[in-house]
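Below: a set of structures, written as C-alpha cells.
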Structure I
C-alpha cells in the first residue's frame, strides 16, 4: 500500500500536460490516464499519453475519451504546443493501443469499484461531464475533482475573459460545477504564479536521462512560444499545479466560493465568474478556488519529479 493520493489524470497532452504526468508519476499514484480532445485532437492526445507512458517507463492504463466538446466544435492550441501537441519532439510513437476507447465508462466503473479517488482534469472537462451525466452519483464517490482551468478575477488567455480549457467546453465545465461534487479550481490567477524559464531548462538539460532530455526539449519549445507571442522570458507551468494541489495541498491557499460558467455571452463565453461577495451572496459555495501558492516550492517539486521519474 502507498500513502500517495490515488488519482485519475484526465488530460490532453500538451506540453504542460507532459510535466503534469511526470509530476503525478513521482508524487501520486496514477490509477489511469484518460484522454480528451483539447490542445490537439483526440487521436494525438491519446498517442501522446502512450508515448509519455513509455518515456517514463510506467504501466498505467490509458483510456481514450471524448473527441469533441458537448455542444460545439473542437478547439485547438496547436500554435502553443505544436501540431502534434508535444512540440515536434522526437519521441517514438508507441505500438500499443489505448486500453479502451471509452474513458467515460471507465470513469464511472472505476469510481464504483473504488470510492475516494481524486479526479484531476487538466484539459477540457468533457470526459468528466459525460461521466457525471451518465452517473450523477459519481459526484459523491470521488474525494475531489480538481481541475486546471478558468480563473478568479476574469483573467483569460483565449479571450479577455476565458481560459482555454473552459472556453473549449464551457457546457461541460458548467455540468461539473453544478454536480455537487467536491470541486476545486486551479485557474490562471494561480498558475501564472508558477513560472519556469532558463534556470529550469538548464536543470532539465543537466539531468542525463531520457525524461530529462525530453522535458528540456519541451521547455525550449515552450520558451520560444512565450518569447515570440508574449514577449516574456518565462512561462506558466499550468497543469502540474492541479496535481500538486492534491499531492502537496499545504502549498496552496483555497477559498470556498460560488463559481458559475458563462455559456452565452458574446464577449464572456467560457468565463468562470467567481462570486467574491462572501456573506452578501445568495449562492452557496460550490467550489474551492485556488488563490495563492508557494511557487518556488512548486517549481522545485516539478523539477525533482523530472530528475527522479
Structure II
C-alpha cells in the first residue's frame, strides 16, 4: 500500500448480565487489553500481533472466562478454546478442550504458523504445545475461587435457573487493523459453566466465534455458542459488510438474526479495512474497549 493506515484495535470481554460489582473490572480489563494491542500496532506490529497481545492479557485476567478464571465443566475441569485468523490470506489456527495451556490464543497462533493443520484439540493440542516449547501449566493454576464456588453450587443443585443472558459468557475477543491495512481477529473462552466435558461452542469455529478477511471485515463474537454457530455469526457479519453495509449496521443485523432464528443472546464486534467499527448485543451489557492511533481509548460496559 502506498499510504499507511491508521491502526485500530477493538476488544470485547463478554456479553451477558454482568453484575454491577463486576463492571469496573470488566471495563478496566478491556481498557488495558486495548491499550496493549494498540502499543503493539504503533510499534510496528501486525494486526495478528495486536489481537494476540490483547487476548493474552485478558486470558491472564481472572475477571474473564478465558485462560485463568475460566468456568469449570461438569467434571470440575477447565477446558479452553481459542482461534486466531489473518485477514491477509484467510490463514487461521484454532484449539479446543485444552487444559494445561495458560494462553490458548498463542497456541492457536502456533498451530497456524508451525503446522499444516488449522485446528487441534485436547491432548493432541497440548502435545503440540510441548513439542514447540510452549510452557505447560498444572490445571489448578487456571482455577480461581469464584469459579470453584460456582461449580460447587451447580453440583449441589443450588445454582438457580436463569435466562440464558444471565448465565455468564465472559468470552474475550479482539479485532485489529494495522498500518499495512491488514485485519485480524482472535477469540478465547473457557466455555459455559458446568458444560459437559468435551463441549465446544462457537468460539474456536471459523466463521462462528471469529473471522477476518481484508476484503470485508474482522469480527469476534460472544454469547450463547450453540446459537451463534447456527447462524455462522462472524462470517455472516463480514459478508454483510462486503455487500455494502456499515460495520454497525452489519453487527446489528446479525444480532437481530440471532434473536429471530435461534432466540439466542450474545454480542459482536466488527472492524472494516477503513477503520470503521460496529458493536451490537441483545444482552443487558457488553464489555468493550476501542483504541485508535495517538493513544485514544474508549471503554465501556454497554453500547451504545
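Where a number appears in this text, it was derived from the coordinates with a stated rule and is not lab data. What you are looking at is a predicted structure, and each value in this text was computed from that prediction instead of being measured. Cβ atoms are built from the backbone, for glycine too; each structure is taken alone.
Couple of notes before you dig in:
- Set I, II, criterion relative contact order in percent (Cα under 8 Å, 6 or more apart): the highest-scoring structure is II.
- Parent structure of the calculated result 0.95, given that FRET efficiency 1/(1 + (r/R0)^6) of positions 149 and 293 (r between Cβ atoms, R0 = 25 Å, to 0.05) is the read-out and I, II the choices: I
- Structures I, II, by mean count of other Cβ atoms within 10 Å over residues 13-20: label with the highest value: I
- Which of I, II yields 0.10 [FRET efficiency 1/(1 + (r/R0)^6) of positions 101 and 245 (r between Cβ atoms, R0 = 25 Å, to 0.05), calculated]: II
- Answer label among I, II for the case where distance in nm of label points 7 Å out along Cα→Cβ at positions 5 and 37, calculated from the coordinates, equals 1.4: II
- Test item: distance in nm of label points 7 Å out along Cα→Cβ at positions 93 and 173 calculated as 2.0, pick one of I, II: II
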